[in-house]
Structure I
Amino acid sequence: MRKFRFKLEGVLSVKERLEEQAKASFASAVQTLYACEQRRDEAALRVRKYEDKLEELVNGVLNITEITVCRDAIRIVKEDLNEKENAVKRASNRVEMCRKNLSNAIMERKTIEKLKEKAFEDYVKEYNDDERKQIDELVSYRHNASLNNTEA
């Protein structure tokens with residue numbers, strides 16, 4: 001009997017490669033998101049430090065120059081924090097997009113694998129049917145041959 005060959009084997013290998021690429025893209029996006037979140041948290045910490053310093057300056061001996069510098073620093077660091085938060089949002093959106101792409105790639109691969117499994121089951125059934133048919137023919141031949149020998 002012929003060897004099992006799945007007609008869509010090439011498609012399956014392409015889907016597997018696409019899934020691997022989607023996994024790599026997703027991992028990269030998650031790593032970028034983590035780095036953006038870390039930078040955002042560092043910027044938020046700087047804002048808190050400057051705000052604490054400003055509070056100390058306002059409650060202590062008043063030095064208008066230092067207070068002004070500290071307020072300007074807070075404004076600049078808050079702007080940086082806003083940029084970091086926007087970067088986190090963009091990275092989060094990219095992670096979600098990559099997650100959807102990965103889900104689609106997995107679903108497509110699994111669909112092709114199910115088709116392969118179904119084709120293999122059909123192949124095994126056909127093989128077993130052919131085998132039974134050959135056995136039946138052999139038994140019928142032997143039975144007819146033994147009947148012909150007893151008649152002669």
Structure II
Amino acid sequence: MKLKQLSLFLENKPGTLSAPCRILAEAGINLLTLTVADTLQFGILRIVVRDWEKAKKILEDHGCVVKVSDVVAIEVDDRPGGMMRILDVLEKYRINVEYMYAFTSKQEDKGVLVFRFDDADGAIRAMQSNNISVVDSVALFKRMDA
């Protein structure tokens with residue numbers, strides 16, 4: 001139920017974001033979701049793709065430093081308070097959110113949030129025991145094909 005996310009460190013200067021995106025595009029690899037965060041010295045590009053191993057190798061072959069992390073995709077009701085249901089469970093089970101970002105989806109009544117937790121397995125168990133849908137990679141990729 002965990003997904004693999006690739007993280008790349010980028011210099012904070014014009015054009016550095018386009019380089020890995022271009023490399024993946026030219027290799028025919030679609031970015032399913034991404035986020036960019038920044039610090040004073042560098043940025044961090046985080047991406048989820050179907051074939052993360054292929055993407056990692058291609059990026060590394062082009063000189064990129066790539067870190068692989070486990071993230072969890074969780075379905076959220078697209079309505080006021082939908083996010084609170086998830087946050088309440090995480091608080092109850094004392095699971096820390098390191099960061100999160102939204103996943104674009106083609107379904108109208110549900111959104112998907114991608115989380116990096118301090119305890120991914122515990123977060124998955126907590127969500128499942130509270131009837132909150134954790135989206136596996138097959139279901140996530142099917143959403144993109146819909």
- Message: Tell me which structure, out of I, II, gives 40 once relative contact order in percent (Cα under 8 Å, 6 or more apart) is calculated.
- Response: I
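To test your reading of the models, identify which of I, II gives 4.8 for distance in nm of label points 7 Å out along Cα→Cβ at positions 33 and 65 when calculated. Walk me through the numbers before you get to the answer.
Values: I: 4.8; II: 2.7.
Of the structures listed, the value fits I.
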- Query: Among the shown structures I, II, from which was the value -10000 of helix-only ellipticity at 222 nm (-39500 (n - 2.57) for each DSSP H run of 4 or more, over all residues; to 500) calculated?
  - Reply: II
- Item | distance in nm of label points 7 Å out along Cα→Cβ at positions 49 and 73 - highest-scoring structure of I, II | II
- Item | Test item: Cα extents along the principal axes in Å calculated as 43, 36, 26, pick one of I, II | II
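Bear in mind these aren't lab numbers, they're just calculated from the coordinates by the rules spelled out. Predicted, not measured: the structure shown is a model, and the values here were computed from it. Cβ atoms are built from the backbone, for glycine too; each structure is taken alone.
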